[in-house]
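Every number here is computed from the coordinates shown, using simple stated rules; none is lab data. Please read these numbers as outputs of a predicted model, since none were measured by experiment. Cβ atoms are built from the backbone, for glycine too; each structure is taken alone.
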Structure 1
Amino acid sequence: MKLVIAEKPMLARDIARAICGKQVSESARLPISGNGYTVVACAGHLLELVDPEKVNPAWGKPWSLDVLPIQIPDWKKEPVGDKGELVERIRELLDDADSVINAGDPDDEGQVIVDELLDYLGYTGKVERVYVNDNIEKNIVKAFEHLVPNDACRPAGDAAYARQMADMCFGVNETRLATKRLGGLFSVGRVQTPTLGLVVNRDEAIEHHVTRKFYELAATGTCPDADSQPSFKFKPGKDMLAGEKHIFDAAALEAIKEKLDGSDTTFTTAISKKVENPPLPYNLTVLLSDMSERYGFTAAKTQQITQDLRDKYKAITYNRSDSQYLKEEHFEQAPAVLAMAMANLGASWPLDFSIHSKAFNEKNVTAHHGIIPQEIEVPVSDMTRDEATVYTAIVERYAMQFLPPAVYDVSTSAFDSDGGTFQAVSTHLREAGFKDVFAYMGKTGKADDDGSKNPWLTAGDHSLSRIACEITQGETTPPKPYTEGTLIADMASIAKYVTDPEVRDILKRKDDGKKGENGGIGTTATRASIIEKLKERGYLEDVPKGKTVQIRSTEKGRAFYHLLPPEIAGADVTARWWLIQQDIAEGKADVNALQENVIEVFKVHQDTAYVGASIAPKAKVVGKCPVCGEDVVGRKSKKTGKMFYTCSSNKNEQQEDGTWKQTAGCGFKLLGWCGKTFTEKQAAALLEGKKVDLKGCKSKTTGKTFDCKVSLKKDGSIEPTFDSKPKGKSGKARR
């Protein structure tokens, strides 16, 4: 019997359906046997690194700086939570197995998920590896015809194990150091910290932006070969720009204007063709960004939808892919796949399956390929609206590969001048191509690069007489705040913000061959969760702006980021780690080498980081405490997002388990009353001894709503006043 161990139950059932020769329902219990195979599944990682205190009790709570740094070579693992029973079930199956097939997902995490289980259970028999990208039976059968020895794939898993240990070691030491020195819980992570840095730096660039006036020059004149006056925009040369993006001194342009006004000249026109191909199929990063920009979906939401589309409906291929390219077999299968997908959507597009898009490139496909629909009947009507939206986008993006490009004719006219060139551009849409079918992609009209409508001019030399120049003024603008979509895109290409050329080069080499990744941090599968963690920890927050949601850094996030030791605050940590992981994957370094590097870097700042520093958020004073007379300040609840008011004498400390405990103060808090939150104006009035009108209060006993007035008593409790007291209302105050 060959025991096939898949990463997840849904994939295990698909594999069993393909190779066991049985009808397998969506809820069939595992394991499933047939045709000499037994198929079972993990449930993601069944094992996790043990907590440090299980290795040494002195490393447990309460945390102490004296035991740092904590280092655990060959860090042991144990079953995750309640997954021990599944581990033992697989142990029993291994006893009867002649060999094992590792069917983890086709990435280094998928490799290590099965490898670590086999190691934990002490299995020493034959192991083979299968890479399953599709859930479709015939594609699974093909995959099982190309098994490879698992030993040849283990290095990827070893590198993943090294990263697991290093991430744990990094988090344990750096988080404890920051927490003990600063008071409260301050977590540090290899990916989350530079991600926080992206947002902090962007927000501060916006706030510190100094508007500068710049100047541009345009020229018009009479051209006998044109049906209207062409408008030429001056393009300064490098010498005139002197490293800037704009001209900030109008004097240079004034000199050009004075020389050209009223003169005649000749210019040359060249005709070219511009071809705009359809965008490639999605990988996860591009999909998360697109759904954020088009629909305002959070990255976590889109990622969960893709998981549901894959697991619940089997509607799409592997959803955590980092590739936008496809295999030749996908090109051959496309007519059937898209016929089914269009039927699912009730759509009919004029696709041409003879078109061989640049997306079909075997050289750019590694363990993953682009996210595309599966050849399966999908009940779109049973999906939620958001599920259907994401599925539709994936289908449309694939269908575009079988539509012609958009083609433009471009007429470019130019003449040289002191310091640069004057240029006029006119663009005509010759063929809309894929944009004619998918209109939301947008169509470029006859406007040139500057938005002005220039006349079409044929190729050759033309004359321009009675030139008239105009200097216009503009202002520089700050960068735009991040959205989840743009933040994820920058996480995938953070190298462009790295100033150290060596580190920048390493980050880019790390992603060499990964189309869509260009020197990034994190993975397509983890970036959404990293952003969510930064929000949960109070470092980032959502700020709705119209139809979009901006991602902004909080006061806490900024203050903490600026206190971080520079050697752990940037993307260079990922760069250093990648070099060591490569050595581990190639057998040149021990699996513990990465963790040893973490300890070396930690020791550099162990004695100096955060010493004498504190992070105290500013709060607005709204009045005086009725209990002790100190200032009362307004704060926003991290859990509910609602305002509450507390005496400044109150001191709270966040415990190591994340909970908060009051350690000093009179205890006065103004939280709200009967479902109503007080505004700053209302809170100030109450603290001044005034009565405040509340409308739409809700009785806790009857659930009925009512209106009343409330005031503060001397002990700080709330006293309601009713015209007629509502039935069942006790009138008890809430502090």
Structure 2
Amino acid sequence: MSTALHSFIDIFDTEFGEGQDAVQLKKITIPIIQRDYAQGRKDPDVNRVRSRFLDSLYAAVTEKPITLDFVYGDIDDKGIMTPLDGQQRLTTLFLLHWYAARKQNIPAEEMEFLKRFSYETRYSARYFCLELIDYIPTFTGPLSKEIINQAWFPLDWKKDSTISSMLVMLDAIDAKFSDVPDLWDKLKGNAITFYFLPIKDMGLTDELYIKMNSRGKPLTMFEHFKAELEREIRSQNEEIANRVIAKIDREWTDLLWKYRDGGNGSSDDVITDDEFLRYFKFVCDIICYRNGESPQGKSNDEFDLLQRYFSAKNADSLKNIETLEGFFDCWCNIPGYDNPTDFLASFMSSTHAPGNILVENRYKIDIFEDCLHSYSDKTGRIRQFPLNRIVLLYAITIYLQNSDSISAEQFARRIRIVNNLIQNSEDEVSDRTDRNRIPAILSEVDAIILTGEIDETIENNFNVNQLAEEKEKIAFLVSNPDKAESVFKLEDHSMLRGQISIVGLDHIDYVDRFYSLFSCKWDKIDCALMAIGNYGQQERNKWRYQFASRGMLYAWNELFHKSANAGFDNTKQVLIELLSSRETFTDAELQTVIDTFTSSCEEEKVYPWRYYYVKYSVFRPAAYGKLSNSHASEKPYLFSVMQTKTQWSSNTYMPYLKAADDAHLSKDSMGQRLVYGDQHIICANDAYILRSNEDESIIDTVQVLQNESGIDIEDRIEKLKAYIATIVT
């Protein structure tokens, strides 16, 4: 016997075999042992399979003919074929041909062959097929409703899963093909064909047939995906198809086996389908970025990705298949390690350790497992894996694919550089529609991992400040290899996360002092810094200033990382002066620094703005460290304290007013006045003003004495308290 192309129409009465073994196919019967028809089931996965299959069939009758996969079956001596593989496709073709015949009013004798397709799974399915062939619908409404309303359709048939699936499929066929006027003619013209291979040609036995069909389960989404992937690759290169499918079945399944619980700890999960598809989507996104594009706005459906990158329609398909192989193969045999988990644990940790890069506590150390379990959500449509993790995982896979030319020591240094860049490029690691930097970032990662150098010719990739610092550190450690551990330890401090410019390489020996300082209470550190000098930074908008916080790491990160803020060098100078003052720090020692400063101000009766900041805690809420002053250079005493990141709110306040009389502070005025009956007090740079609520007219002015340099020579908060006492009395 030989394999040949057939349509659903011409396969009947075709003779298979030669001589005495020749047999004519008279009938196709779905046997009792076979699974139910499933392509019409109502669940998200089946909906996608059904939609994709019908799209392919629609394209076949409207654009270009299609050849489906092999159909395998056994033909007995009576000419009855029982399919081993292909039941679902054959059933859908049966329904499509019935629909086309009835839609075009084809004579009964021409569609008579449809009666030679039968279901034996249940008597109800068998009789449904017979009744359906003779039924002539009106096509005025949903086919399923018309059919269910017929006298020959018992209501209990709706409980038959095969029949209910057929009804769903008929509605889907009607919705898809209603605008094809010559559908029957297209089908007769072999628009849809398939290869048929008799089961005996495969050397299979009835026993194997029974085993393969006894599971009674529909094909999984992954089985459909794998079949389509194989078909697409095979149409381009038979050898590559054989190699890839063999890897999916063996090496890649072995790789993913230990991760098969899907991240939920279930020991009952014995497949790796979901893990494979999530990593497949990661590779597809990498291919997209490498092409200079973004996945944003594109379908994340695995079948769409398959067609987009691995079908013959893509000129780079074979190159993409090679990429897919490389990204899977590199995890299968990692030199010196039995599995990815052990390899990743060898250079990644959540606390500083020599030779390791730092991973935030919110992330898993095993980034490969994290990708397999969380790259997309349960629907498979929404990417959940953050871009910074995509870039890091990409860097690791590039090393693994080139581990024969990169030593473990070189990789440890290079992945640290990449990790530092990722941690300090939150705004830059972006694939927004108006600014997609990921293609350039991946190119920079390639350069760093493969050469150990920053490629300055690549524009608009990581943060420019961090790139400059990494370049400086590379050169520094070449000349000072003995300082490497000090540099890496400083990089790993939670306040710095890879950017050490606030301390600098010229003070790298202060690393232990920095750790000692930040083992103290943050509020003490804040006050000690301010006692030395005004370390704050002016933001780009010119009216908002960044200071530290007793409770939020965010504020310290903003201060210690170079940005568009003005004053970073001044912040560094103040910090270095504090670090230079002693080798270790305690809260008590910091309090001494604070007390020395405030006592000096009080003894000399000179009260600069920072005196109030240090003396009164209202200046330092446990918030974002934001203070507001549009005229700080001319009016240094008019800083308002914000408790949000960017805007004023009802919780904003003028700190002198709050310190003097919090009970009368008006939230309606955003904390800018103290209200007493029909009058209120506001602040000026050198005075307090009592005004009428009615017309804002000035009732009284309380001058704050200042020297010729415009610095207070009396404590303005104490003065306000005394004045309020006279008003209240």
Out of 1, 2, which one gives 7 for relative contact order in percent (Cα under 8 Å, 6 or more apart) as computed from the coordinates? 2
Origin of the value -10000, where helix-only ellipticity at 222 nm (-39500 (n - 2.57) for each DSSP H run of 4 or more, over all residues; to 500) was derived from one of 1, 2: 1
When Cα extents along the principal axes in Å, for residues 244-315 alone is computed for each of 1, 2, which one produces 40, 26, 18? 2
Matching task: 0.65 is the computed value of FRET efficiency 1/(1 + (r/R0)^6) of positions 428 and 652 (r between Cβ atoms, R0 = 35 Å, to 0.05). Pick the structure from 1, 2. 2
Among the shown structures 1, 2, from which was the value 0.75 of FRET efficiency 1/(1 + (r/R0)^6) of positions 116 and 572 (r between Cβ atoms, R0 = 35 Å, to 0.05) calculated? 1
So if we calculate distance in nm of label points 7 Å out along Cα→Cβ at positions 20 and 524 for every structure here (1, 2), which label has the highest result? 2
Identify the structure, out of 1, 2, from whose coordinates Cα extents along the principal axes in Å was calculated to give 87, 82, 61. 1
Parent structure of the calculated result 3.5, given that distance in nm of label points 7 Å out along Cα→Cβ at positions 28 and 484 is the read-out and 1, 2 the choices: 1
